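S.K.: What follows is a set of structures for review.
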Structure I
Amino acid sequence: MFGIFLSALNTVLGFVVRTVLIKFVAFSVLFMITTGLMAVLVPLLPTGAALSSSLGGIPSGAWYFLDLFNVSVAIPLVLAACCTRFIIRRIPVIG
């Protein structure tokens, strides 16, 4: 009976050490790296003021259609999606 209990305990501890603990450490390191990288990259990204000033030269006839298709919301969403896709593909475990 003691051998069966010891074998079960050894199996459970082996599972915890091999899968749970190793994955926890690996994903914690990835989280720390990603968080640190975002703290460095976020100040380098363009702000909304830079985007609106770059769109300031568009004539009013074109603005009607841009507002109709809600481009002022779509451009930041597309840029954020592209940046997120770029960052996720750089993570070796996920991408």
Structure II
Amino acid sequence: MNEADQRYTRQIRLAEVGVAGQARLAAAALDCGVDGAGRVEREYLKRAGVGSLHDRLAEGPMFAHAASFRHPGCREVAAGAWRALRQINTTLGLR
């Protein structure tokens, strides 16, 4: 088992990801925001094994639940995680 396989073993075990899905993530080139939420988004995508990440200068998709978070830092983390999950789901063909 190579280093990449070992690093993503838990993801690969998920039925939604598997070996083929992890290969799609590794081959993907995705855009990330440059704002606070974008930094979180980039980190999540990097840790998921996305192959190439690029800056997206335009504002990202609207986070519908932003009003649920009073503290701006919490709102940014939640928005970044949500954006990353949307991109992962799209890459895996789950949306």
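S.K.: With helix-only ellipticity at 222 nm (-39500 (n - 2.57) for each DSSP H run of 4 or more, over all residues; to 500) derived from the coordinates and found to be -16500, which of I, II does the value describe?
M.R.: This figure was derived from II.
S.K.: By the measure FRET efficiency 1/(1 + (r/R0)^6) of positions 7 and 87 (r between Cβ atoms, R0 = 41 Å, to 0.05), tell me the structure among I, II with the highest figure.
M.R.: When FRET efficiency 1/(1 + (r/R0)^6) of positions 7 and 87 (r between Cβ atoms, R0 = 41 Å, to 0.05) is computed for each of I, II, structure II gives the biggest number.
S.K.: Thinking of I, II, which structure, once P(r) over Cα pairs in 5 Å bins from 0, in percent, for residues 31-70 alone is computed, gives back 6, 18, 16, 15, 11, 9, 11, 9, 4, 1?
M.R.: That value comes from structure I.
S.K.: To test your reading of the models, identify which of I, II gives 3, 14, 23, 22, 16, 12, 7, 2, 0 for P(r) over Cα pairs in 5 Å bins from 0, in percent when calculated.
M.R.: Values: I: 2, 10, 12, 13, 10, 9, 9, 7, 6, 5, 4, 4, 3, 2, 2, 1, 0; II: 3, 14, 23, 22, 16, 12, 7, 2, 0.
This value belongs to structure II.
Since every read-out is calculated from the coordinates, none of them should be taken as a lab result. Just so it is clear, the structure is predicted and the values come from calculations on it, not from any experiment. Cβ atoms are built from the backbone, for glycine too; each structure is taken alone.
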